[in-house]
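Derivation of every value follows stated rules applied to the coordinates shown; laboratory data play no part. The shown structure was predicted, so the numbers you read here are calculated from the model rather than taken from an experiment. Cβ atoms are built from the backbone, for glycine too; each structure is taken alone.
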Structure P
Amino acid sequence: MTPPVTPLPYMDTKPHGHADFYFAINATFRFILKRFGLEALRRYWQDMGAKYHQPVGERWRQGGLSAVAEHWRAFFAAEPGAEVEVIEDADEVSLEVRTCPMIKHLREHQREIVPCLCQHCYYVSEAMAAPAGLTVRISGGNGACTQRFLRQTSNEPGQQLADIKEAA
């Protein structure tokens, strides 16, 4: 049986992920943060984007912003509880995250959320975007944010981490 063609790099064919995986992600981030510190956690996120998600970065390099939009539409369609609008135009792709599925699930189950959790979206996505000549800017957080994917050549100022709210 040939796996279906999908904009996601996973071989998994189920229509939705399982939200309990968010517990493992949050716990992993907490462990790295407590054991090795914030800079090590950021390097972990960057490595995740550059290495694990390397096939995504390559698709984005080949397909440009339309491949970015296609990826995020498929990604959030598979994330339980996500409420996200993907807006594509000639110069950028914006994600309007109205409900972050991870934060929603962690809150529903009364889990303590790693405060810097929302920064992972920046570090992972920035590393994914770099091979395609793209960058990301994020504002908001703590359950709702805007993520903008645009060309590195834009005159957009660099990401200010203060623009990404801590999760609680």
Structure Q
Amino acid sequence: MRQFSLLTVATVAASILGSAAHAQQPAAAPPPPPQYGMPISLADAMKVAAAAKANSEKLHINSVITIVGPSGDLIYFMKMDGAQYGSIAISRAKARTAAIYRRPTKVFEDVVAGGGFGMTALTLPDVIASAGGLPIMQNGKLVGAIGVSGAPRSVIDQESSQAGLDALK
């Protein structure tokens, strides 16, 4: 019985000390953000938008698709017939956020969904916390971003945005 008690105490002590030592490890540094490149060409922007449109059509969704350069300024815009007018500003905001913050807008959606301190993301200028905005990368550099709006759920907008990016591969 005494052996069992010592073994139990040793196991508990090891798990407490082990987790404390593990908790003290410094967090890994996030990878550096991508560098900005020259703005996406009009031809490539049209190719990205066409692929995003094709995906939206496949899903029977009338979307608005915006392509911006690295600065968040407009390169190409497309509003499918029947798309809601509110999606014009939303798709532009998604593209702009993805470009100037160099990350997908889903990152902001997830941070805000976590609540607490994450809610401060909503105070950043030009941030929309809704999936569907993706950076466009070429040769390892950010050359623009795509924003898609119109689906009933933002993850579906993200799917169309991804289809647009896949057209450049």
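Computing distance in nm of label points 7 Å out along Cα→Cβ at positions 32 and 136 across structures P, Q gives 1.3 for structure P. Could you figure out which one of P, Q the value 11, 33, 24, 10, 8, 7, 5, 1 for P(r) over Cα pairs in 10 Å bins from 0, in percent was computed from? Going through each structure in turn, the value belongs to Q. Given a value of 0.75 for FRET efficiency 1/(1 + (r/R0)^6) of positions 56 and 160 (r between Cβ atoms, R0 = 30 Å, to 0.05), calculated from one of P, Q, which structure does it belong to? Going through each structure in turn, the value belongs to P.
Could you tell me which structure in P, Q was used to calculate helix-only ellipticity at 222 nm (-39500 (n - 2.57) for each DSSP H run of 4 or more, over all residues; to 500) as -13000? Only one of P, Q returns -13000 for helix-only ellipticity at 222 nm (-39500 (n - 2.57) for each DSSP H run of 4 or more, over all residues; to 500), namely P.
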